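Q: These notes open a run of structures that come right after.
A short reminder: the numbers here are calculations on the coordinates, not readings from a lab. As the structure is a prediction and not an experimental result, all values here were calculated from the model. Cβ atoms are built from the backbone, for glycine too; each structure is taken alone.
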Structure 1
């Protein structure tokens, strides 16, 4: 990622200091032999990723591990735990805790410990253990929407992706490019279904920020602060990457060319001219918005709105659960042009140098459904707003498929390239908004 701008300097400096402390030892010491199968298996390469500049680094990458069955991995895993050690998973979702008993029942003799932490804690723990040469984690779960995990952890060798060939054959290859996915999700705009009984009131991103002839907003807008939410900022960055689609969406919506009004001067980096994604972000930043950090409160604001005073909110797809649990009059806005949102994946990685490389891969297979999709590992994550990525797993808990909702696969590398510029533009433009106090 770029590190030239001040807004990212402190975070980048902290990471650089952490990496610098171990750069010499990492260079001199190859990945531990524990990351290769036991001697009674085919020769397998250690989990050392190739250089990120090499297109072969992007997945799916198949190796000797990829062809192993559950039973083969299970036998190797039993050898790995003869010392009484436990397989450790660093998870970013409490739902992963529900897998402990099921995994141990499916594979007697293996003991599993799941640690539920924030994503920053998961990644920091992985780095600290690698630097100390004392690795406890075997598997880590992380979401990557802007390339931070891919470029700063996976590419740096702290973890690697395991691609089981039989399961990967059932997954869209676009979703395998940056890692091995557990499931996909996305954020939606929500509308009040009672206020709009005939269906969603908007069909393009441009209509969300529509104003009347007097300059009054058509909708009250509620969201988390875009600049502090990586997933939302990555979505806006994708609009900049896909500027031609954003421009066409405007033309299709209003039947006339898009007028560019943003000022591209005054920044210490080059801001493209006549970029429809940037134009949208500029206009959005100047709208009156209410920032709420809690997703349940965001959808509550929409529930409390009326047809005479309509509101929209941007929140995770899972917040639709308030419709049934709390009786909220809320619904997803789907099939927005040019696209509704990004397919945000939760990825699973094997920790480089872990003590249980076979068990780690066995768990990853189990939690993503196993050979036939029926292991039970996916059940805790099977809720409305989450989508399985396997084609053989039915998703009857969602009213539409992920693709049918209007979501698209994220070009994480392209988003990563413009992410910091997008953040800088947003923060500055929000600071000069007439509604910013």
Structure 2
């Protein structure tokens, strides 16, 4: 982990110095021109999100910037690497973003298990404050900001931005109705922006090098680079910073080293557990927001979960859906009641008690728990791997009925 002197020696905080010479609107304009899209999963344009915050002396104050570091989805591990490896990069991004929306206070809402990351962030904040990058009248600009690290008590639902705000206020983490959106009515009813860790880590480089440079890093219309990851039966599981739009094949073969010996690629979740499966037929797909959506899935976090030919897809889904069912806040009926039913149906198939009509019930749940049917996106996200598995791996579900249980389990016993 570089200290402040090492970070500044490599060009750190140059982006902040440039931003403090600009108006908030000018900073927003640079980020918009860079085509930076949110790296937390939704991919919303960052500059546009900032632009929804009222500016000027008539705007309500205080304003808040909240960093979503509640990284809890299965298969996702990128933000921890950024916070532990270079916390000053995130701190600089926070200060620039806060200046862009005229926020006086910032919170880093971090997953409870990330103890080392939280400690390194606190040390970086203390260093930045001691050298005038934080606190009152930053670098003589007249802009002031304080940053606090808040360790979450922790549930997956806290990753939903409005549930996160409720948790930060000390309330039960239940998602809020939208509108109003947090940019106008957020933390404690004040204008608030919630950004992902990786998103903010891109901001200093845009301000330091310019939007054209940032766009030039990409292989697609989406600007910049992306942290892509891969887990499962690959030779080199890990995460790599690559140009946005890097093809799936290159990520899995050149960087993850291909499949382990004796295993074949059968499918993959391209952006964490709450995305639709893709298959080997999609390996030449560029990993950017539009291309992955066009293939019927989502880029999400860009962290790939690999399904091999010796892993039962039904068993994999049980693990994923059990996670989502456990992490539901319980606020709306479809999510609270529907997800446990999905787990029960999948377990019945796995244990040899499933019937053909159970497959139809699973399909029905993918509609009943789909977009527009629940209070937030947790249940629709949980349905994405299920609905795509039913499409691509339908025969596996049928075999669980006709063979009275999991074929993979029986083969292992033999």
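Q: Taking helix-only ellipticity at 222 nm (-39500 (n - 2.57) for each DSSP H run of 4 or more, over all residues; to 500) from the coordinates of each of 1, 2, which one would give -13000?
A: 2
Q: Let me ask something else. Suppose you compute mean count of other Cβ atoms within 10 Å over residues 102-109 for every structure in 1, 2: which one lands on 14.9?
A: Checking each candidate, the match is 1.
Q: For relative contact order in percent (Cα under 8 Å, 6 or more apart), which of the structures 1, 2 scores highest?
A: Between 1, 2, the highest calculated value is found for 1.
Q: So, one more: For Cα Rg over 2.2 N^0.38 Å, for residues 134-213 alone, the calculated result is 1.71, so let me know which of 1, 2 that is.
A: The read-out comes from structure 1.
Q: Turning to a different aspect of this structure: Quick check on the output: 19.8 is mean projected area of the Cα convex hull in nm², derived from one of 1, 2. Which one produced it?
A: Answer for the origin of the read-out: 2.
Q: Given a value of 4.3 for distance in nm of label points 7 Å out along Cα→Cβ at positions 94 and 286, calculated from one of 1, 2, which structure does it belong to?
A: 1
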